[in-house]
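Scrolling down, you'll hit the structures one after another.
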Structure I
Amino acid sequence: MIFGSIEHLEEDRKRLAAPLLKGLEFLKNNDLAKLELGRHEIDGGNLFALVQEYQTSPKTEKKAEAHRKFIDIQYIVSGTEIIGYGLENPANEVLEDRLAEKDNIFYKSVAGEMELILSAGMYAVLFPYDIHRPGCNYGAGTKVRKIVLKVAVD
């Protein structure tokens, strides 16, 4: 997992792989408040953006998930949320395995789950071994506008 801020992209540039940089440059160089909700192609099936708006919810109402075919870059345009975070671990109990159909595996429990607080301008890069529970309330909760970039692992 990489946790960062878009305002430090120039300093981070030398440390990040080209596909991740391409996604982060999309975030930096577009007016994200004006992008329509839904999917936006950046590099075909290798890199695309999912523009979302939602109200955060209590952590107990959110599912922890992971993916195998895509790396997520979760970027907050506005609002604040908590993303639960943990590493793959044999102690994690699988709730539902939908990897074959939807590239999602959901977990009932995540050993050692931590909380990341993301607010406007911040991002988390989540690799296939990074279990994440996005959209959780920070305080009383808030409306969030988020861009999830999907970067193909291959």
Structure II
Amino acid sequence: MGEAVIEGSAWRLVEVGRVVLINGDHPFAGGLATFVEIIDHKRVLIDGPSADPQLAVPRQSIPLAKCLLSQFSVEGLLRGSRHGTVKKAWEKSEIDAKWKESNWAKKRDQIKRRKNLTDFDRFKVMRLKKQRRFEEHKALAKIKASA
């Protein structure tokens, strides 16, 4: 018989150390935290020791429905770790830097910037998009003409 290769799933699992984004109508919506303890099948204990005050979340119990699982994980975190231990592991894993480089964070920043635009700023964005589209069509027509 041939060899059987068994691989784990690539799903994001609810596990101690998994970094989550808080969403919904929660007071700390938009903050980053990590699972410290799994209380039951619907609630977890989180702690978010981020250096960025906008992303920091105090230690608290939260329903899983308010958490969006990220691809990041704090390595070596034990169940029920205290705040200091979580903070050291968070910094060692460089979660803040990884988050700022992720496409998810960049898209959230872009959405926040777009929400704060004035009417004139939206008009300028529209004009820039039209200019870009015109240049793309011009380049495409040039390529088609040479082919």
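Throughout, read-outs are computed from the coordinates displayed, never taken from laboratory work. Because the structure is a prediction, the values reported are computed rather than measured. Cβ atoms are built from the backbone, for glycine too; each structure is taken alone.
For the reader, a short list of remarks on this structure follows.
- Structures I, II were shown, and mean count of other Cβ atoms within 10 Å over residues 82-89 at 19.4 was computed from I.
- Here the criterion is distance in nm of label points 7 Å out along Cα→Cβ at positions 2 and 122, and among I, II the highest value is seen for II.
- Among I, II, structure where distance in nm of label points 7 Å out along Cα→Cβ at positions 42 and 66 as derived comes to 2.3: I
- If Kirkwood radius over Cα pairs in Å is computed and equals 18.4, the structure in I, II: II
- Each of I, II could give distance in nm of label points 7 Å out along Cα→Cβ at positions 18 and 90, but the derived value 3.9 comes from I.
- Origin of the derived value 2.6 (distance in nm of label points 7 Å out along Cα→Cβ at positions 34 and 138; candidates I, II): I
- Structure from which -13000 was derived, helix-only ellipticity at 222 nm (-39500 (n - 2.57) for each DSSP H run of 4 or more, over all residues; to 500), options I, II: II
- When relative contact order in percent (Cα under 8 Å, 6 or more apart) is computed for each of I, II, the largest belongs to: I
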